[in-house]
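As structure tokens, here come the structures.
No lab work stands behind these numbers, since they all come straight from the coordinates. On a predicted model such as this, the values are computed, not experimentally measured, just so you know. Cβ atoms are built from the backbone, for glycine too; each structure is taken alone.
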Structure 1
Amino acid sequence: MIELIKQGILLKDGKLSTEVGNINKAEAKNGTIAYQILNSHNKSNEKGKLRIKFDALMSHDITYVGIIQTARASGLKQFPLEYNLTNCHNSLCAVGGTINEDDHVFGLSAAKKYGGNFVPTNVAVIHQYAREAVVGCGKMVLGSDSHTRYGALGTMGVGEGGPELVKQLLKNTYDIDNPEVICVYLEGQPRHGVGPHDVAIALCKAVFENGFVKNKVLEFVGPGVKNLSVDFRNGIDVMTTETTCLSSIWETDDKVKQYYQTHLMGDRYMKLEPKDVAYYDGCVKIDLSKVECMIALPFHPSNAFSINELKQNANDIFAQVEKSVKEQFGGKVELDLLSKIRGNDIIVDQGIIAGCAGGLFENLCEAADILSGASTGNGYFTLSAYPASQPLMMEIVKNGVAAKLIEAGALIKPAFCGPCFGAGDVPSNNGLSIRHTTRNFPNREGSKPGQGQLSGVALMDARSIAATAKNGGVLTAASDVDYEVTKYEYRYDEEIYNKRVYKGFGNPQPDEALKFGPNIADWPKMHEMSENMLVKLAAVIHDPVTTTDELIPSGETSSYRSNPLKLSEFALSRRVPEYVSRSKKIQAEDRDRREGKVSDDIRYALSKVGNADELVKNTSYGSCIFATKPGDGSAREQAASCQKVLGGDANICYEFATKRYRSNCINWGIMPFTIDEKTSFDYEEGDYLFIPSVRRKVEMGKQDFPAKVITKNGVRDIMLHVKGLTDDEKTILLEGCLMNYYAAKNKKEAK
């Protein structure tokens, strides 16, 4: 089904070849679609380095307030490029009182003042609006959401934390080393009942754990591409985020051309394809005809099995998942999946088809075909569908698809991302929910393990969700259901956007007043880096991967994303509940130190490595997190900024799960230390690390940082690393954060 080729490979006249020979790889890599686009957006003359200027930005209502506030504090006067503010996350405006709607009012006022586009609540989810109104072949879009992926439409999308968007708003660049490019070579044609989520889940299973495509660009080519509709391609493409790749791009064809014409963007279409010779750093070969209906079990999209494999081995597979849950949560809470087995059946409690992956036109149409004339039943099982935009909603109302779904017992709900991150359709305790959404990490579905609440989300394609619904909640693969696929034509009505979307790009109104709600707060003061650094471990996590949802939970925190101090109270609340109180104590001690009152803790630690009275004058004191591999998942900057707000100075890990989380740490002035894999990190919360001359080493571009670990059993040496910092990143760390960097830059330019 999927084959990984872990060596350089050529695509010559559309044919794969491992015979690379003496070809100039760098030159041949420019033959890829990815580098044709990257090179056209690159402002750097330095070999091996990219400095990218994007064509457009995308944010939603959990992220845009913080981004605009940061940019304002850094000197923003107007949006210099197209900035689209969508409202699809904090759409439940009763949560937290008025504060969600206050954010929306702020967003519209900012769009008017600075010249941006504003998409009101429930009109479209962020990525569907981009697909219908922002994309263009050969363009690049940067989004403050990790699922910023528009490669199937010939647009390279990159999801990053908010500070990277701030840089673009301040006319700076997105700086990365030249990424590797992986060819995803598609062959064959999907079998009946197999949908885009099945292919995407199979891809995640093949490449996530081994890190084969981490921080690389996936380029989809091959004879199988033509056998996929554009909706099918979009459904696969948006899930490439879960492989931890940097971005994605597909070759384009007449189907994509028709998509652009349908959406009244015909002038934005361009044929994209690799040149006659293109070099790739590896290859993923997918035979679409062999992909089965899949299910990704808790708690990751890569924890995948075919549905029929699960049904045949349910006891063993569920027992293994339950065991891993116990290990992950330390036995504090359990997930009882074995109780879902009833004879030869697996019983599901809930089905959801939603968001940028699930709520697409063809997914809903084919689900309706499966459910036509059927019933979801009047038992515990429920089915909800969220069309991804109002134009899409209008079309399924006109063509009868909505009626078929409603007649079968499904609930049709407006465009909303809540089911994907835990703010809508939260399952019952120990419930098993099957979802065509993007993620099934712990906590994203809304459960609270710390309070004894835990539910399980399994990812499936809309087709198999509909097949399961048809059987009243008995897990069923769509490939096992006999149904006819109706060919519906999608007719796009742009008047829905014309009548509701505020389109202010290029027309800023400087005199427009920003409208602040009581929850919208400025960032607290952050200090520049001292000569030496002393940190105290406030959390030590040895899980294989720590997600951004664990670093700062989603769901109930969404309403506080505009208030840094209130939001920071939730940091690591579901994983290390003691983290906030520990960090606050450390921060208070550092605040006293700056006023000349040195605590016994600081004096004790410094006395173990030198003269405490001398060292305290030029040594900062902050909290630190160790995690084996932190930062998988969302692009949300708050996973790092909350640590900084609480006085966090460093992360230590074996490797960062994603580039975007590492970038978030840097942009918030948190040193992104790594240690060698052979290094044992058997230290505990409350232990200290002293990093001497850290400021001077960063200034000099040093990558190795000898440090001392101070424990109750003595002092030990450890080697920390910070590799590959750009000059700008060094300065950001030295200044203390991105805002300080711009403030210092503006002050210097004013002299």
Structure 2
Amino acid sequence: MNRTLSLSLSLCVLLMSLSLQAHSLSVSDDRLDNAVSEAGNWLAHGKTWREQRYSPLQQINEQSVAQLGIEWFFETPFNSGLEGTPLVVDGVMYASAEWSVVYALDASNGKLLWKFDPQVPRSTSYKYCCGAVNRGVAVWQDKVYLGTLDGRLIAIDAASGLSVWQAQTTDPEKAYSITGAPRIANGKVIIGNGGSEYGVRGYVSAYDAQTGEQVWRFYTIPGNPADGFENELMATAAKTWTGEWWKMGGGGTVWDSIAFDPELNLLYIGVGNGAPHNRNIRSPEGGDNLFLTSIVALNPDTGEYVWHHQQVNGDSWDYTATQQMVLAEIEWQGQLRQVLMQAPKAGFFYIYDRATGELLSAEPYVKVNWASGYDMATGRPIENPEARYPKGSKVQVYPTGLGGHNWHSMSYSPDTGLMYIPTLEFGAEFEEEDDFVFRPRHWNIGYKSGGPPFGQELTQAIMKNFPKAYLMAWDPRRQQEVWRAPYPYMSNGGTLATAGNLVFQGSADGYFYAYRADTGERLWQSDVQNGVMAAPVSYRVGDEQYVTILVGRGGAISMILGISHRGSGINGRMITFKLGANGQLPAMPATKNYPQTPPSLEMSQQDIDRGQALFNRFCSRCHGMNAVSDGSVPDLRHLEPVWHENFQRVVREGMMEEAGMPRFDDVLDEADARRVQAYLIERSHEDRALRESPGWWLAIKQWFYTLVAKIMAWLVN
């Protein structure tokens, strides 16, 4: 009996292995170099090395898109946010999800082939600025490559889902993390990291894709001069820094965009913000602070520097150059040029000659007031000096550190010649932080960036009406907007352009849309029940074209601002559409049952106000400003009584560290933790009063708050 069972199990394992091997074909350098010719596959993060996110498939087009329906969906066990771009190779989908977990699915029906969980320790969650997210994997030959939240680079066998090798790319004693997708270049895996706000020094590394051995490492900013510099480039860069920047890390992390150009054999990296953000603190006597907020071109074989352009010299606003870089050939001033195009946080659309780094154009695509433009002779911005918020002043700056365009992927259509950008037009007050203290386990930005100092209802109304969020079609040649599609909320998803004259994008409030690529007319929509951050992909299996989008709210903007819409409590999903399909998602969860509101603590208003300040300083990056959660993490206004009974143990003693809740005993003593608890209880009372208000009264207040918000937006703009 046991022998029969053993033989049966062995046969099942063998058959599964053979099935997976039949699905998984080798992805050679030649296939990656010619990925544009494989219309049915999605072999790289941006589909091809050009990172254009353009699909030449056209079965789904402007005439047929109305017939699009859900073919299948796959649900993950978490609800902490999905940002990834799935890859599709010969009928198999490889998708990364929360906590760096990777799934291999049959791309035609969503059947799970294997799951790889790197077992990221939940106790390291304090290192992750922006949720337990991951933006994707890479494939090469017979392996899938993953960067994990705790800084590992892992090669996974594409057929079995088993680990082949692992490399620790970061110092685990420091607050590094990886959320970006690896890239493949000449048989090497390229990976960066994040963690600038926690005081780390940025770099990008290359590993041998077969063995996992480190080949080279390029540091983006100089380290401690007393330790010696890695090369002459770092010695030169150090001359643009002042003070003792290395004691606070300095920043410059390459946390997202990397692009490889096999034609020129160049690797382009986008370098992030400084640490702390405020230059007055990290580099008190000024300086450009190379290579912060720069595009840097490297030799992919050696990591040697080739050229760079610094978009924001001595950045003080959390502007980064880590947003997507698109490679293309366009006609520029009567000449065909090989270009790199980017629409990063700073609000300007940049075009470079990608061979030489020459800045060809830099024009604002959103409202910008930190600079009036660029001196094209020097490549430097023409700054507004007041925008650097001198000590003692408050200055309204456009864009905010959220950017005119953040990490949410844009796409480029060679058919229309347009770039499709998830855009945000938003300004905020900047004021230097008083008595700044560097704290390695916590955010270190060095300024107070003001949000609306109002109650819950008015704040939410302002956040809905004041920021201008829209999908923008931008003409790079003419450097002007062609059309826009507005959204009611910020933090909408990435985009996909197709040869069917379509642009796809998901929204923060839980819908998936298709637009005419040339005019912006909205042609189709589907209710996906939860907020969308990720960018869609399109692929073909057999004779059928599919479109897949990862759905699940979370991430920095959503979590910090408490962008809370429908779908709270729904786990992350991968949803796939096909013409003629009529699948349905499960019914939305029933109305939430709220726990009994706890009695107020005996605290003065001054203590409660201090609790609010402490909460917004240390807790809001996950649980939302003023304790309004986006739903991807617990809403602390609605805690069950048991958590109030154990509040000190959770907050100060690490009772829930293994579940992802950090301890805060390094910054909160028992009295301050109690003040935070008192504040949360008051917010609970406010929320209950709001929910129990008569419908007519709520309608009047909503009308009034919306009117106030629109008047404020009109006055500012």
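General remarks:
- Parent structure of the calculated result -9000, given that helix-only ellipticity at 222 nm (-39500 (n - 2.57) for each DSSP H run of 4 or more, over all residues; to 500) is the read-out and 1, 2 the choices: 1
- At a computed 0.00 (FRET efficiency 1/(1 + (r/R0)^6) of positions 482 and 522 (r between Cβ atoms, R0 = 30 Å, to 0.05)), which of 1, 2: 1
- In terms of FRET efficiency 1/(1 + (r/R0)^6) of positions 394 and 690 (r between Cβ atoms, R0 = 35 Å, to 0.05), the structure with the greatest value among 1, 2 is 2.
- Comparison of 1, 2 - label where mean count of other Cβ atoms within 10 Å over residues 602-609 is highest: 1
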